[in-house]
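Multiple structures are listed underneath, in structure tokens.
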Structure I
């Protein structure tokens, strides 16, 4: 099924867009290029940080609602901002975004299946021109960052599945994509899970105890990225808990550098939560109106007009 899909005219037509998205070789993020013979699972290190519960509640609730996006968009936007602040030369970066892989494909019926199939595709995230210090302080640039990344995520060709289909299952297009640059950063929003105070209050879907997400991996498996960003939301009786994690091969990045990046990501999240409480925060983006050809400034103008009309009617 997938091999057949990879050679269809519709999928092959996506190739120029994917090549354009990959662009040119990017500056190294680590000390050297990733070596999949040396930088294996055995060498990986990880560090996690918890977002304060009052901020987590805003970020997984009010923020996505105001910006008409997903929790993953907000998390990815702040990670992109953190990387751009941490490495200014990395303001435009490829990021491999991992997803559940359950997008509709042909006449395949997924209704009697459970769990993730897992898919991944690169996204070009560019935070050039955004005042990242203002994002950290909770200013309007935090909203601009979310809107920019939201649109960049939605700008990938088709449903995003085409990249791996063309890269690995089409012998003609595969070498073309292989010749392009590979993302040095990966991102995965693991989702939102219920926790229970006791065995008697188990939920249909929840974490198995206090164990970390994911299973065991053979130590010789090659690392896919110089840096991986993960995020997970746990719903508890006291409210949502948001945890962010960075994973990296030990020979490529110093732990101190990763600590700096992680804390910058936290500050970006803090700033976005603070901005969300501003009455002017939020709004739509062009992808919310897929039948219209609009730019962001036009969307902003229409929303400003609508707000004035609504204010006049309320008086």
Structure II
């Protein structure tokens, strides 16, 4: 088959037997479909026990009675030699930040499937579609999408108070410098996931996202009144950061902060990591995540 993506066109001659994945979450697609990769990226964010596996990945491997694949250390970028050593028939990178140089180098090892549009901007459905197609399991990928949609709709229906509320996802905020804040745009999968749950994207975030393909933007605290249309804020941090926001003379004026409609995720823990929706993480985090959003929504007048 031939697959077009943002970095080129790749032809896969026959159904791959040895599947390798690079960058974030791509290994979750074959695992969800019962295929154990020969190699995949080690988790470098949210790995709370240092084994290189996020808990939902560890659980799936155990469910499949499978050994841990070779884990690629991507701390300093892709380890091309380690990838080559696994002798893959295909390399999945449907959700990734591959550069053209990365892609060309990997393509010398095996056919590479990169992101369809932009780096780190592939929604979870498309992560499943492009990666499952590349391993000859497109129909199974569509069933997985349908199953996850059913789970999402079922959990969201238990918390009708979140429906229609507008949500902004703060990026990692520097507690020592609150002169500006970062937020994820409509190109980021964390923001897009709110729509799956029946929430809405505030006009301020949607407008700022126009004309850029960046998944993260910043705004000066002096312009913070732009976010008056935000009902709920989700971010990475703890009670210490929340207290800082409440005490800051500018950021405390954000209506969502004033009324306490803020949910802080532990950024370095699995729960915070799972807010970035991926095929296996969605089921793992869904109940807790939506319940927390519902609690924040209860503070919206």
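Any read-out appearing in this document is the output of simple, stated calculations on the displayed coordinates, not a laboratory observation. Note that this is a predicted model, so its numbers are computed, not measured. Cβ atoms are built from the backbone, for glycine too; each structure is taken alone.
So the values come out like this:
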item	result
Distance in nm of label points 7 Å out along Cα→Cβ at positions 72 and 232 derived as 3.6 - corresponding label from I, II	II
Computed 0.70 for FRET efficiency 1/(1 + (r/R0)^6) of positions 240 and 264 (r between Cβ atoms, R0 = 25 Å, to 0.05) - originating structure among I, II	I
Structure (I, II) behind the derived value 15.0 of mean count of other Cβ atoms within 10 Å over residues 168-175	I
Rg and Dmax of the Cα atoms in Å from the coordinates reads 19.8, 61; which among I, II	II
Structure with the greatest value (metric relative contact order in percent (Cα under 8 Å, 6 or more apart), set I, II)	I
